[in-house]
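So, here's a batch of structures to check.
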Structure I
């Protein structure tokens, strides 16, 4: 039976402390909302083998859910428009839900990293500076800005995330950040380069710097790969395949949102 995880639920916190990207997401969300009053955002199975967390319209599921009928029913009624998690966790529930599925590859850097030279203009930009580039690359809207800004600013203030960029010709030409982390894992996301500045090695340099930072702090770096071009960049840095992720959208009208060019999962 899926049960709500209330403030002070040590079993949820402990189960989310694992060295994988979903533990990083659950922990980052818990650090923001887990000890607050308000509507439920976190759930778990009785043994905490399966975890769920909701932020915005996206529900993240990870671990083991023996009652797949219950997981599918929960996803259908919880109000989430998008569901993401390991393919092996979601396979049965997604089939029952009938939601369109996008498959993506998660990579990790478990071995040696390949050093990349830092380009001119390497910087730590503010969230406000980065957002116009994310709008252009990922199709974000002005309405997305306020919740994204509040969440990212909170993480940066409390040292729960890190944001990098390359400044060129008076603007942010490339960016990447660690938006989710726990003590054992860091998920690098929102890797974006202005089309006019591609093929300059900016993305590889930023991802390398973030991965190196995570490794120095004892965290395994992870990144989600959405297209072959990005795969080549991550492999150049030293990332290798880890696991398949599924992103499922409730409505077929949302399929464009799930496509690689229109991914509106904020601070992924």
Structure II
């Protein structure tokens, strides 16, 4: 199947699965993407003559706080940076918010949902432990220990015009093609499917031999074979965290 057909099928699926309802002055938009509680991600929009205001109503960070996350110091800096990277901000009452022109709403809505998913994945902590570890920090520290060189936090425009964020990019060298890389703390079906679509869209605008590497956290649960098979179907390289020191994994990340 042609890549363009896959993209069209995906965007058509999104259109069919997204629902909305009027709530006072706002429209509540329910997406098919799941948050850390396996609830559908919802955003709230308010229309004016010139632009559209978007908010998550504070739900994203309140859920993380209720699950034991403390947002301070470097963690707060990283949170602000990630949200700003997508073009949004955090209000004093911990809402993720943003505005856009009416004509830019499809792209901005896409980025808003991606932002919420990224924050959910980065900062998710388990109720069963008091240890708060950000998986992206662990990956970055691992790169430093192994002298693995990569640029951090890049955004790339895909064929659809959507912008996709990647945690790392490895420059093309004599021995290796360009490689994009994302760290996924909670490698469930929703996050993996989102990574696949982002890659399908991104790959169309990169050199033919460009690759994607997903580094996934398998410390708390085994990665289902169905998700491994799905990534393999699109020539995506998956490195499970417990296998990061293997020769195969290190070769994928080498300069």
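All of the numbers you see were taken from the coordinates with simple rules; none came from a lab. The structure displayed is predicted, hence computed values, not measured ones. Cβ atoms are built from the backbone, for glycine too; each structure is taken alone.
List of remarks:
- Parent structure of the calculated result 0.40, given that FRET efficiency 1/(1 + (r/R0)^6) of positions 30 and 206 (r between Cβ atoms, R0 = 25 Å, to 0.05) is the read-out and I, II the choices: I
- Which of I, II leads on relative contact order in percent (Cα under 8 Å, 6 or more apart), largest value: I
- When mean count of other Cβ atoms within 10 Å over residues 78-85 is calculated for each of the structures I, II, the largest result comes from I.
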